[in-house]
Structure P
């Protein structure tokens with residue numbers, strides 16, 4: 001199912017202590033730290049005046065708290081969808097990303113997608129799930145402007161599927177805009 005060709009917003013949750021330490025979080029339910037809370041409040045201010053009608057969030061506390069701060073500031077309802085959870089890293093959850101990369105002879109900038117444990121969600125599965133969940137909401141609400149609050153794995157999968165590459169994300173909302181020139185992904 002292709003992603004409907006219309007604009008939407010996507011926001012990665014604010015920082016957690018595990019983000020700061022470089023740990024695989026996956027399904028581990030780690031809360032926002034002080035920086036993450038401040039990031040969520042900053043994003044909420046940045047989104048004031050946007051045309052967002054409602055927010056769809058991952059049920060993991062770091063995303064749900066981010067969505068709650070934004071939704072409250074904007075006065076918009078929040079819906080939760082379990083398909084927006086971060087990808088599961090299996091046996092890697094809780095480990096330091098760079099330690100695992102060293103075990104495979106990889107540099108910090110190199111990706112681990114070919115080295116994930118068998119009990120992890122594989123990269124192609126993350127991509128398919130991301131397309132499925134965003135398409136489901138966009139198709140159900142064709143007249144609404146949506147904000148998805150989720151995780152970097154989903155953002156990366158979506159970006160790679162549309163643009164064929166990855167970008168270094170910021171803790172800011174992105175407008176995924178579709179027009180006569182095709183897709184654009186712009187940080188606000």
Structure Q
């Protein structure tokens with residue numbers, strides 16, 4: 001199994017890049033490390049890097065899920081592995097935290113966002129549903145890529161603002177998923 005090193009997260013401006021299949025390998029390494037460190041946690045690879053051939057920012061997003069009462073344990077586990085609290089102008093609250101890290105593996109450095117959320121709660125289901133919709137529907141994946149590329153081409157490169165700008169596309173997809 002490959003090794004990795006977690007180091008200090010460096011915020012970068014958002015750029016649009018090709019899909020990197022190493023992202024899935026790095027996500028698998030991290031998921032194994034998280035679940036091995038704390039067997040009460042589960043982690044899922046979510047976001048664009050979890051969708052084969054999906055272009056985007058290249059940030060590896062993980063949903064690190066915990067059972068009721070295990071939020072503090074989840075945060076401590078990630079902190080112990082070397083993840084850091086999210087900084088910047090609009091960090092997620094510690095009641096629904098995100099931990100960040102730069103991970104050196106497979107001859108590259110990957111940015112990682114670990115979203116700490118309740119297992120099988122609404123947010124967990126939504127994140128998995130969005131990822132799975134993109135995986136199933138190449139037309140939807142291309143439309144998502146085009147939306148992200150348009151946002152960045154407009155000159156918006158701040159990572160937080162970029163995430164907000166793609167929110168309407170994601171909300172539209174989620175409303176279709178939620179329909180009976």
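Assorted remarks:
- Answer label among P, Q for the case where helix-only ellipticity at 222 nm (-39500 (n - 2.57) for each DSSP H run of 4 or more, over all residues; to 500), calculated from the coordinates, equals -11500: P
- Cα extents along the principal axes in Å derived as 41, 39, 35 - corresponding label from P, Q: Q
- Looking across P, Q, the calculation of relative contact order in percent (Cα under 8 Å, 6 or more apart) that yields 25 traces back to Q.
- Mean count of other Cβ atoms within 10 Å over residues 42-49 - structure with the largest value, from P, Q: Q
- When FRET efficiency 1/(1 + (r/R0)^6) of positions 74 and 106 (r between Cβ atoms, R0 = 35 Å, to 0.05) is calculated for each of the structures P, Q, the largest result comes from Q.
- Per mean count of other Cβ atoms within 10 Å over residues 114-121, the highest-valued of structures P, Q: Q
- Computed 24.1 for mean count of other Cβ atoms within 10 Å over residues 146-153 - originating structure among P, Q: P
Values quoted throughout were computed directly from the atomic coordinates according to the rules given, and no laboratory measurement underlies them. All values reported here derive from a predicted model rather than from experimental measurement. Cβ atoms are built from the backbone, for glycine too; each structure is taken alone.
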